[in-house]
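The data blocks that follow each hold one structure.
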Structure P
Amino acid sequence: MSAWETYRDIIDLPYPTRSRHPRMPIGDRAAQFAPFAALTGFGAVLRETERITEKRIELDEYEKEKLDEKIRLILEEKEIHPEITVTFFVPDEKKDGGAYVTASGHIKRVDEAEQLLILEEGDKIPMEDIYEISRV
């Protein structure tokens, strides 16, 4: 006797359901079989650790004087809004170090109270973080 013949009397009956327990939605049923990630977030931590930052370059007294002189000469011409290129240090928010960024633009003003060099393009550069400045 074949399997079909054995179960012929029940093969076309509807699937039994219980009124007390409604059927689970298909999306929830599929979630039961999703892979388990025991180390959730570990990949993000590894990527953050791999990210390389630069150390801030400390200028000696001679280099500081030279830079101060360049800044002074450029600021004397700030009324004509000269175009400059500034390389400055941006500290990293998450770990030690940071990155050196170069921005170009026209001087808008210098905020003496906050010690910021403000460019017309919107960049606000802390004076203490400037590594190099030149007129274009």
Structure Q
Amino acid sequence: MTKFQGRKIAKGTATGEALVTSQGISFYGGVDPDSAVVVEKGHELEGKSITGKVLVFPRGKGSTVGSYVIYQLAKTGKAPVAIINKECETITAVGCIISDIPAVDKIPIEKISTGDKLYVDATKGLVEIR
């Protein structure tokens, strides 16, 4: 088991399969709020659903409306179970906090691969590859 200690952004725990990208994500315009599919043209995750995944990406980007897209995804049951960032910015942080999505940053995301089974204890800032 590999463990990483990061910084708590939004408390909570979750277990799930990692969906990893080296590119930033814009939730407003980059993720379809109805299907939770990444729709940004040319993005590494284009065409993939983020529902039920531990979404791992360097940082968010784009409009502050992205926080409300995360909230909408949570309210419709289509959000990721947790978010892990290298450096969490305000858009993603606010979205996770208002949506009760566990979030941790300051994690070496390049050591996590899509398909890894992850346990996230965001209250402690802990991420484990199991």
| query | Which of P, Q yields 4.7 for distance in nm of label points 7 Å out along Cα→Cβ at positions 45 and 61, as computed? | reply | P
| Looking at structures P, Q, which one was distance in nm of label points 7 Å out along Cα→Cβ at positions 53 and 85 calculated from, given that it came out as 2.7? | P
| note | Note: helix-only ellipticity at 222 nm (-39500 (n - 2.57) for each DSSP H run of 4 or more, over all residues; to 500) at -7000, derived from one of structures P, Q, originates from structure P
| Here distance in nm of label points 7 Å out along Cα→Cβ at positions 21 and 37 was calculated and came to 3.1; which of the structures P, Q was it taken from? | P
| request: Consider the structures P, Q: one of them gives -1.08, -1.26, -1.48 for log10 I(q)/I(0) by the Debye sum over Cα atoms at q = 0.25, 0.27, 0.30 Å⁻¹, for residues 29-76 alone as calculated from the coordinates. Say which. | output: Q
| remark: Across P, Q, Kirkwood radius over Cα pairs in Å reaches its greatest value in structure P
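If relative contact order in percent (Cα under 8 Å, 6 or more apart) computes to 20, which of P, Q did it come from?
Values: P: 20; Q: 39.
Computed on structure P.
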| Winner on FRET efficiency 1/(1 + (r/R0)^6) of positions 13 and 101 (r between Cβ atoms, R0 = 30 Å, to 0.05) once structures P, Q are ranked, highest first | Q
| remark: If distance in nm of label points 7 Å out along Cα→Cβ at positions 93 and 109 is calculated for P, Q, the one returning 2.7 is structure P
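Every number in this text was worked out from the coordinates using simple rules, so none of it is lab data. As the structure is a prediction and not an experimental result, all values here were calculated from the model. Cβ atoms are built from the backbone, for glycine too; each structure is taken alone.
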